[in-house]
1. If relative contact order in percent (Cα under 8 Å, 6 or more apart) computes to 32, which of 1, 2 did it come from?
2. Out of 1, 2, which one gives -0.77, -1.10 for log10 I(q)/I(0) by the Debye sum over Cα atoms at q = 0.13, 0.21 Å⁻¹ as computed from the coordinates?
3. So helix-only ellipticity at 222 nm (-39500 (n - 2.57) for each DSSP H run of 4 or more, over all residues; to 500), computed for just one structure, reads -2500; which one of 1, 2 is that?
Structure 1
Amino acid sequence: MYIVPEPIEVKAIEKYKLYIKFENGEEKILDMGQDINEKFYAKLKDYEYFKDVKISKTGITIEWKNGEDIAPENLYYNSETIKNR
């Protein structure tokens, strides 16, 4: 199990990219361009749906209304840092 900072803010910034701010002050960009080709993420191809991303009810990751989510460690480690703490 990985222990990673929790996201406190998320928003879609352009097609299939997300801006994420974490509780430790880091700001990152996650490019989901490749992921949306996976069956689990198929609905995210609809950009209006993609933009409706939010912090999960548990607060440990992000999610969309039909249950698509990203493992917390993938959310943190697979995103590119744009601002350190």
Structure 2
Amino acid sequence: MDNVFLAKVTSKGQITLPAAVRKLLKVEKGDYLLLEKDDNGFKIRKMTLPPAESFREVVRPIREKCERENLTREDVEEAIREVRRHYKS
């Protein structure tokens, strides 16, 4: 059973990944894992964050639109809070 691993949940809800799993996933301290639910349970994958320049490219059109619309940072933050309130309900 080389593809079955056991992890125990602590009282704080944390799990320690077995060393073999960390090695297979190339996970190191501080890395993020993505847990994706499907019909059979969960898949665990290492999150790889895009380089900062890629993020800036994604955000650029949004930033430009906000500037055209004269939206302030506070306007955007309030809109985010409003959406979060809506989806918490």
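1. Working through the options, I get structure 1.
2. So the calculation was done on 2.
3. Comparing all candidates, it corresponds to 1.
Read-outs throughout are calculated quantities, based only on the coordinates presented, and are distinct from any laboratory measurement. Bear in mind that the values here come from a model prediction, so they are computed numbers and not experimental data.
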